[in-house]
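In structure tokens below, several structures.
Read the figures in this text as sums done on the coordinates, not as results from a lab. Owing to the predicted nature of the structure, the values given are computational and were not obtained by experimental measurement. Cβ atoms are built from the backbone, for glycine too; each structure is taken alone.
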Structure I
Amino acid sequence: MASENKRARREEEDNLLSGTDSSFSGVIRFEIDIISSFETSRVSPKVEVRGIGWLMKVIKGENANKVCHAGVYLHYWHCGREGSNFWSIDVDSIISVINTDKGERSAKQKLKKTFNYEILNWVYPEFISWEDLINVEKGFVKDDKVTFEARITLSKIIGIRIAPIFDFTDSNEPCHDVALLIQGKKVYASKQILGIHSPVFKALFYQEFTEKNKQEIELKDIKIKEFIQLLNHVYPSGEKITDSSIASLLDLSDRFEIKTVIDRAEQFFIESITYDISSKLKFSDQFRLVRLQDHCLFNLKAVKDIQNFKKTANYNSLSDKAKAMLLEKVMKLNV
């Protein structure tokens with residue numbers, strides 16, 4: 001009975017946000033580790049809702065009575081809009097700290113505010129007393145970690161262009177004219193759009209293959225989540241490549257020969273500071289990414305760099321042709 005009540009409370013909280021379109025909603029879950037060593041403030045990673053970035057900032061400070069509190073900011077992550085007065089966003093949010101003992105959100109604060117060039121953030125300076133937050137008996141801290149959460153819904157977005165959302169699970173979408181069976185589930189898409197971007201799909205849909213006249217085609221050895229991710233990069237959804245998506249995205253775009261996605265993936269690697277040169281060289285060799293390979297060779301400035309690379313697992317995965325290219329680079333550096 002208690003677990004049912006908890007579930008009911010969570011469902012009620014989920015429905016508190018105004019806005020029925022889930023595509024305009026998002027969640028920031030900000031886990032703060034080593035809370036016992038927290039000094040003045042920490043900032044969450046950015047979370048995007050329909051391409052609009054949001055951050056949560058947790059601060060530690062005293063009020064006028066010298067009582068220490070945790071304050072919480074909800075911050076609009078602007079991109080050159082702070083000087084313009086042409087934009088505004090209505091925001092409904094529930095900000096809370098997770099009670100791990102009770103399995104529920106506690107110390108909740110509701111926010112209903114219009115963000116614009118004058119209001120880029122909103123703060124609750126005394127969200128919860130610091131004493132309660134770090135008191136193990138209160139249930140907020142576990143393994144020296146505390147989790148804050150902001151559940152955001154946007155409405156009345158003015159002056160900001162929003163990328164469209166495509167539902168590839170909806171068979172009633174008028175632009176969809178083919179069902180792709182992946183992991184036993186149907187993904188719906190447009191033959192024409194896929195055919196324009198992929199010669200593999202173009203041949204499958206329009207040449208003399210058995211699949212040509214089928215309304216349902218099975219694609220094997222593919223994860224449905226990764227394929228939908230690929231579709232979002234083929235369609236004009238504004239989807240961005242991330243460190244976690246790049247490998248599967250490049251693998252699928254190479255399999256279906258989708259040049260536009262391959263080019264964006266290659267540029268992502270060139271600009272990435274997360275992947276080191278050895279990883280970049282491995283991908284450039286595996287997927288024949290010439291610009292990325294040139295970028296890597298240019299940044300190998302010394303023989304020692306190549307010698308260090310030869311000690312890695314990534315070097316062992318290179319083709320003989322790529323290894324010969326590195327040897328040639330060593331010879332040039334020795335001249």
Structure II
Amino acid sequence: MNFEGVTIQQNFSLADLKVEWELPNNQSYAFLDKGKFIAFFPMKDGNHRILMTSDISPKEQSEVSIKEIEQMIQEIGPTNTSVSNVSWTSRFLVNQRKVKQARLGRVFLAGDAAHIHSPIGAQGMNTGIQDAYNLSWKLALVLKNYSPDTLLDTYTTEREPVWGKLLSGTERFTRILIQKSRLVNKVRKTIAPVLTSSRIINQKFIDAISQTGIHYRHSPIVHGEEYGSKQFNKGDRLQPGDRVPDEIIDEGQRLYDLLTTTKHVLFVFTDNHEAFKKIKEHVDLLPIQVFQIGIERNRAIQQNYLCDLKEQIYSKYGFASKEGMLLVRPDGYMSFKCVDLNIHLLKKHLQVIFN
């Protein structure tokens with residue numbers, strides 16, 4: 001397992017400390033100029049973590065001093081700012097590296113063992129958590145003999161492209177921040193205010209940082225219209241492999257309330273209760289929870305029936321025909337979508353995941 005990538009030749013420093021200034025303490029701030037950068041991140045204890053460029057090499061193994069931080073703040077940081085009570089410091093170089101294959105027999109790599117990158121963007125921990133969740137539900141099914149061992153190969157298939165995109169983005173952004181060219185600095189000062197004032201750009205930035213836009217549409221274990229007897233619109237916002245968004249259903253109950261299980265969850269969109277029962281019988285022996293979602297209020301007394309009276313779920317998930325099936329994986333991603341109640345198509349998909 002080769003850890004391929006590059007080392008960015010720029011020294012960085014970290015410090016946890018107390019910051020006193022005129023800015024709100026519940027927001028993150030970043031300041032950059034002349035190839036130098038300093039960012040402030042609020043922590044739960046009221047202190048801040050500072051990330052900044054530095055001229056001192058990590059090889060020197062020296063503590064990050066108050067004087068060094070104050071000098072950086074004076075050069076490019078906010079005015080009327082003082083720092084004190086340093087509790088922890090670190091110096092480092094940025095490595096942009098990842099493995100191409102995260103599985104070797106019974107050994108799996110996740111988190112920093114599989115990928116490391118610039119802390120700019122603050123996505124390292126969340127990426128590692130997503131690695132663990134993606135792998136854990138597959139491991140559980142294989143260890144319980146519900147699924148074949150080959151299911152574990154999809155861990156790399158699904159996660160490695162995410163790591164590649166993350167490394168590409170953080171490296172590009174880091175190099176832009178530390179670029180000392182006068183021309184780049186001038187362009188940066190001109191374009192940055194325009195970009196940050198754009199609502200569309202800000203939303204894309206939020207989606208990238210929150211990682212809610214990550215999808216597995218090209219995974220071999222998610223299926224949609226190629227299995228359906230009727231095609232759904234390719235322009236639909238929600239496709240198989242996408243993260244399933246939350247929605248309010250049935251008198252205030254949230255969809256996510258039904259996804260707290262470690263099992264797959266199958267939503268059958270229909271008011272045909274006999275058809276629902278038939279589908280449920282076909283999956284009862286598998287670790288799948290099944291719910292019926294309809295639009296008729298008088299059936300709400302039936303077990304596992306949810307009433308989408310305003311048809312919000314039907315509309316958001318693209319079931320204009322008023323019937324369909326949606327299978328959600330334990331990690332909250334859409335595994336299968338079909339715009340009719342064809343049991344054969346559902347079984348064909350399930351045979352890819354389960355024994």
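Structures I, II were shown, and mean count of other Cβ atoms within 10 Å over residues 36-43 at 18.4 was computed from II.
When distance in nm of label points 7 Å out along Cα→Cβ at positions 204 and 284 is calculated for each of I, II, the greatest value falls to II.
Taking mean count of other Cβ atoms within 10 Å over residues 68-75 from the coordinates of each of I, II, which one would give 20.6? Before the final figure, lay out each step's value.
On the way: I: 20.6; II: 16.0.
Considering all the candidates, the number was obtained from I.
The value 2.6 for distance in nm of label points 7 Å out along Cα→Cβ at positions 268 and 308 was derived from one model only; which of I, II is it?
Values: I: 2.6; II: 1.5.
The read-out comes from structure I.
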